[in-house]
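So, here's a batch of structures to check.
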Structure P
Amino acid sequence: MKIYSRLGGQAGIILSSLVFCVTCSCDPSPDPGVEDQDQFEITPEKSAIAPGIIDEASGLAPSANMPGYLWTIQDSGKPNSLYLISKDGTSVKEYNVPGSSNRDWEDVAVGPGPDNGASYIYIGDIGNNNASAGTSTIYRVPEIAGTDGAFKQEAVQKINFSYPDGPRDAESLILDPVTKDIFIISKENQNTGIYRLPFPQSVSETMTAEKIGTVPGVAMATGGSISNDGSEILIRTYLAVSYWKRNNGETVGQTLTKSANKVLVVALEPQGESVCFDAERKGFYTLSEKSNAASVNLNYYKRK
């Protein structure tokens, strides 16, 4: 485990762009005390991330076991590591995931899994590097209980899958906390596909994902998130974030086949690929690859 600290404030890139937002609703009731609405601040609270540590952040998820922290990963060519970021950006800790390989890691999720009551981290090795192999992998590992923990190789499980309609580039992974189904959103210029891996996912045989349909109005999806009660969904692109409210009795697939119907203003990022709700559903975070910028910010958009 490597521990890094922020050396000082870094200048962020602040431009404005459009972010899409939608309404729908979900099986579980919203958490008590949380405003059940889809209005978010348009100016984020910004926490600078020191360059040189996680310059290719791709995926973001709130820790279930460590309040105040978020998990992220890096794109292909980087270590097979998970990075734990404090919400104020002042601390980043690196944890190796033994038994895994970073072919093209693109998204990360935290939620339930095989053992009831346990929290798992899901790492989506779902990008298109070497996609001609035809098989993608999702690594599932129990979340460590504290910042001094370590991941064990014998606990890492591999969920291998293929697509029913040929290899796909994908950068968005959503774990339904209600059903434990995994959803992959493909990165397409049009006809953005929704693919489902139903629970319990096999860790011994290659699964064939089920195509549920397409996400209307979303192109080049780069990240996805679902609230920890399953009632709200985000999918982002380089320029926008789409929001859904899930209706009672709806599956994630049924929700995502509906169009977004709201537009919010958010800061444009150098190469935005990460988004997640916070654990309390009081807002959402975005994080970008550094690309050609001097540095990036962890951006937080409060719910109004």
Structure Q
Amino acid sequence: MGIFDKFKKGFQKSASAFSSGLKEIIIKKEIDDENLNKIEEFLIQSDVGVEAASEIKEIISTKKIDPNKDLSSEINLILKEYIISLMKPLENNSFFEKKEKINATLVSGVNGVGKTTTIGKISKILKANGNKVMLAASDTFRAAAIEQLENWAKKVDVEITKSKQGSDPASVAYKAIEDAINNNFNQVLIDTAGRLQNKKNLMEEYKKIANVTKKIDPNAPHNVILILDATSGQNVINQVEEFNKIIPITGLIMTKLDGTAKGGILLAVAKKYKLPIIALGLGEKEDDLQIFEAQKFADAFTQIT
């Protein structure tokens, strides 16, 4: 299966819901004010966000659409062009490239978004690109989290630094970077405990992990990746807001896009925060983490090949 096919399959629910929703709205051969308002409302209900929905409505209202063409297809095309213009600047393929110096990445997110699994998938791509990867099991609250990361390390054949359950998470991150430097590793991925963004004590500990890494390298962490679950809908907006206050986010990865009909939430996040989008989770298999490309995302979301 090619990359576009994976995108297309992953966005099948969102694209199908969007296409059928538009067809229900557009029953006439013209776009009048009533239909424009219905389209805007439908976009908002699809989690595209108020700001993006308003902009798309404005574009449709000013666009000369041939009445002899299928209006649903024409509006899908307008949406596709909008997505590309919005999200093309947010691509960050360089994240996966081979690094010449140590590159420490702090991976964060609330409970259940798939952080540990995503780290394993990231590791596989990094290794395939010639990186020497070290994982840091800094989710020390749960023995199961340490074990899960260890299983991924074995599966994709990368190294791991770990400690006992209950150990200081920051000390594990420190040791991982230290070991990586001493053994010529160039990528360190730090797994952190899932935490609610409104729990101050947990967020302070998260900040401590980042601060400890700076004792080895003042520029660390070099990346701060927030993992988001697409099925959480508008809640992801609050997550980005709160995590970004603690440590500035340098990139986003959205998972479980194959499990929701409201993949439009990624547009809302892109419009509001304009943060780089690293990759998208489009399935459970280890190869189902896809490097983000605006063109493929737009094609798959609108199902225009």
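We did not get these values from a lab; they are worked out from the coordinates using the rules stated. The model shown is predicted, which means the values in this text are computed figures rather than measured ones. Cβ atoms are built from the backbone, for glycine too; each structure is taken alone.
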Among P, Q, structure where distance in nm of label points 7 Å out along Cα→Cβ at positions 90 and 234 as derived comes to 2.3: P
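For which of P, Q does FRET efficiency 1/(1 + (r/R0)^6) of positions 66 and 170 (r between Cβ atoms, R0 = 30 Å, to 0.05), calculated from the coordinates, equal 0.60?
P
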Given 25, 24, 19 for semi-axes √(5λ) of the Cα gyration tensor in Å, calculated: source structure among P, Q: P
Given 1.1 for distance in nm of label points 7 Å out along Cα→Cβ at positions 218 and 266, calculated: source structure among P, Q: P
Given 0.60 for FRET efficiency 1/(1 + (r/R0)^6) of positions 178 and 258 (r between Cβ atoms, R0 = 41 Å, to 0.05), calculated: source structure among P, Q: Q
Suppose you compute helix-only ellipticity at 222 nm (-39500 (n - 2.57) for each DSSP H run of 4 or more, over all residues; to 500) for every structure in P, Q: which one lands on -500? P
